[in-house]
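Asks: The structures come next, written out as structure tokens.
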Structure I
Amino acid sequence: MTTSAAVYDLPQLDPSAHAVAVEARRGLTAPRKTLAPWLFYDEAGSQLFEAITALPEYYLTRTERALFTAHADDIFAELGLTAAAPASGRSEVSPTLTIAELGAGTASKTGILLRALTRLQPSVLYQPIDISPSALDQACAQIERTIPGVIVRPHIANYVTDRFSIARPANARVLALYIGSSIGNFSPAEARAILTRLRAQLQPGDALLLGTDLAPSLAGTTPQKSVSTLLAAYNDCAQVTAAFNRNVLVRLHRDLGASFDPARFAHRALWNPMHSRIEMHLQSLSAQTITIPANSAGPALSIRFAPSETIHTENSYKFTPAALTALLAAARFTAARTFTDPANLFAVTLALAG
């Protein structure tokens, strides 16, 4: 590994209209219509999500970024990575750590951690894993331009459904990042399965840095997070989240020839206290029938919508400390330290692979 930045070429990926067709057929013919949230992340959807993260209502990204800025050195110190200055005047560098990130996107926040780590070791291997080639292209270019000493080895994959592997340089440990509260987009069972598959690639001494959005009105916390704060984050005044939600219909029209008119569906976001989650839906504004031509997944479909019927497009689960501890334990991780902001909005937890 050298001390100058290097970026590996991105592999070519079949955009897999078949996978889109299979998911559309599965979800839109279910008794309660659904679409998997990975369908959001074509090029346009990735760009819309990046715009969401900069909105004033969307506190998640800026709060997590602030936690990284304040605690990056603390995170690495917990892993035993510190640079001492002995009498010789030369720094003693801790053992090499490689960083792998699930759902990296454009890695805008990850740069904070990468910069901190390059101060502790001469070079860093960074392995971003994401379904969006355009987002990874942007991440690679940004890191190469701004953080000398980082080698980027991207992997285009749907980490939920595709196999991926984490490279481990000789004598290196792995810090896996799963940040942005992405874990909240999955049901409790799915979240356990994702972390369990990740844990299978880790060894004792490795660790996970997990970002989670906190549930509102946590007992015993001051101040308490409100439901209105949550709802505003998914119903922004500029309606960027609405465009992001409707973009899944644009994608189905483009990739499958589906006859969706996004203007005939309304964006809806609601708080489900029983399941501690925000739900996003697309609500049909009238009775209508959508057609999807025959494709590799099966024959042509006609899909009827009643007035106000919805497609459930995404969940965003919010965590209590007890739920977070239980989730990590189920995947054989042990929470070492949790960092939260003064308003108790968000948590970043460092967990060890036991």
Structure II
Amino acid sequence: MGKVYLNFSKIMKVLITGGAGYIGSHTIIELLKQGYEDIVSLDNYSNSDSSTYDRIEAISGNLINYVNIDLLDFESLKRFFKENKIETIIHFAALKSVPESVSNPNLYYQNNLNSLLNLLDCCTIFQVNNFIFSSSCSVYGNPESLPVTENTPFGKAESPYAHTKQIGEEILNSYSKSNPHFKHLSLRYFNPAGADESFLIGEKITERPNNLIPIFTQTAAGIRESFTVFGKDYDTIDGSCIRDYIHVSDIAEAHVRAIEYLNTNSVYKKVINLGTGVGSTVLEMIEAFEYTNNLKLNYVIGNRREGDVESIFANNQLAEEELNWVPKRKLPDIMKSAWEWQKRIASSDDISLLSK
């Protein structure tokens, strides 16, 4: 039996950085469902669009407070904190493409690390003591044993993106040592996928998505002729990479539990895996998408891609014990919701749903 959280206050101002993004927007929806109303989002829309807030309003019936700020602009960030009494920060805002980080590492180190440092400087100045960090299973590299637990050591970072998450966690640990009232959780996501059950919001559609499921949906929709499965000789059941795919709404729900955890525990730092505990190969994911949606996908098998990890999936026992959280949704829910979101975009007159 997991922990039960009682008597924590929902009358707090929660800052979501990157709230117009994929996981950030779904987390705002879940926070609103659970009674959190004093929420503000910061985003520079480098990988999102402010129209996301209109769709959140359509789903929730709530207006969203949001400000266009680049976290690298420290003076603007300080003005924001001075004008808003923030009590909890959920920090999503970061660049996240593994291939892009390999081709442009400086961009990733500058953006992902300096934005975190600026936020922590504001935490010091304005006495913000609750912090939830969007981390990644990529910190484990190619682990020696599976499933990975929170005690699995950092492996060699297979990409600059992964390295920024490793460094980010280390920065938070160092910061907490020098700030005795500061509490933080680093939530290590595995592979978020799918869309909200309303199908009004989902992963941003771009011309060349990096994540697997949007590649499936674009191929099924005829936007692209085919795609490549990178790698045919990994040490897996069918030679393709293994990942732990988890529904984005389950990830969002975990963040609500994380706020509750920080408000009812004296712990000053903790890392928690957010995964299903089940690994699926790329070819198994293709089969699941085809079966769920009664479609066939056109693809070819290619060589390995630089930066890819062979196999990784989670042990999520700690999340159940500490956050009283287990994922509710299964692979068919991911595949159906992603395809319904893609179809909605294809049939919509709302150009804000499309990448600029």
Structure III
Amino acid sequence: MDTGFRLVLAFGLPLVGALALTPVAAGVAHRTGVISRPRSDRFHLTATPYLGGVAIVGSLLLGSALTAGPEGEVIVIMLGAVVLALVGLVDDIRGVGPLVRVGIEAVLGVALWAEGIRSGLFGVPALDLLLTVAWVIAVTNAVNILDNMDGVATGVAAISAVGLAAIAWTQGEILVTPFALAIAGGCLGFLPYNFPPARIFLGDAGSLFLGFLLAAVTLKLDLVEPPGLARGVVPALALAVPLFDMALVTIARLTGGRPVHRGGLDHTAHRLHARGLHRRSIALLAYSAQAACSALALFIARGTTGLAQTSLVLTVATAAAALALLLRIHSGELIEAQEVGRARLWPSR
């Protein structure tokens, strides 16, 4: 198969598949009662169907089967992602404990390692195994945590995947490039239904699925030009927005004496909303931030280390400043912003 045609198929099949399957998934969710209803620790104001992730799973299974073929690494990645999608689906319907989820993610991280999809940052097998498992857990849950407002996680995942495809292309990674494009295509096919105001949510089935895929793709990247620490920085920048939001809520909950795994209105998106930004503006701001970080990741991956290191220092400083500013927004402001939204939707209450 011609390389260009293969890349078009890799992106186009999941795109069309998600566009077609998402309304079907929404209908099934309505009929079976798999609905996310408003409550105090969630930001949406109307009952919204889950199962959007099921549509993305179906579209990506089709795309990867037709464009990647029976590659052992692709099979392991997709099997792991489907396992987490099933765990997420059970969580959407009945609930799954955080330790169970993390335990499964850890096992799947070891499975990636055994297949050769692993970190090589330290060059010491035991340390790189630990880093591989930690990275899988961190990225999978970061994307899951980011799915807290309409369209944010889906769009950011698509941009991250496009950035990873571009990096892989410059490195001659003929397996990673179409796989990353397939992730982007599935996300973009789902995004019209998920962009504010969302008509369907990813659910944990979708966010855990996408998080694991992105973690595996970044581990699969074989960066040969960037020296030293830059090799670890490129994947982090390619997933900067999810990792930033996870860092924010982790710090906020630990300093506030709250369980890290318990949801709440303390994410980046919620804090920006409390400062007056609308949902669509927040989604677009998240997309812009991830696009800028992905561009910087591509810049560093190409081996131009001088200006890249300077850019990296500025990026870290900007992220630290943003964390400090966002942490100053207190829970009372977040709750007040939510109550204003409820009053606008239900003025008689």
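Quick note: the coordinates plus some simple rules give every number you see, no bench work behind them. In this text the structure is predicted, and so the values were computed from the model without any measurement.
Asks: Which one of I, II, III has Rg and Dmax of the Cα atoms in Å, as calculated from the coordinates, equal to 19.4, 63? Kindly include the intermediate steps, with their values, before the conclusion.
Replies: Working: I: 21.2, 78; II: 19.5, 55; III: 19.4, 63.
Working through the options, I get structure III.
Asks: As an exercise: Cα extents along the principal axes in Å, for residues 141-196 alone, calculated from one structure in I, II, III, equals 36, 22, 12. Which structure is it?
Replies: Working: I: 39, 27, 18; II: 35, 34, 22; III: 36, 22, 12.
Of the options listed, only III reproduces it.
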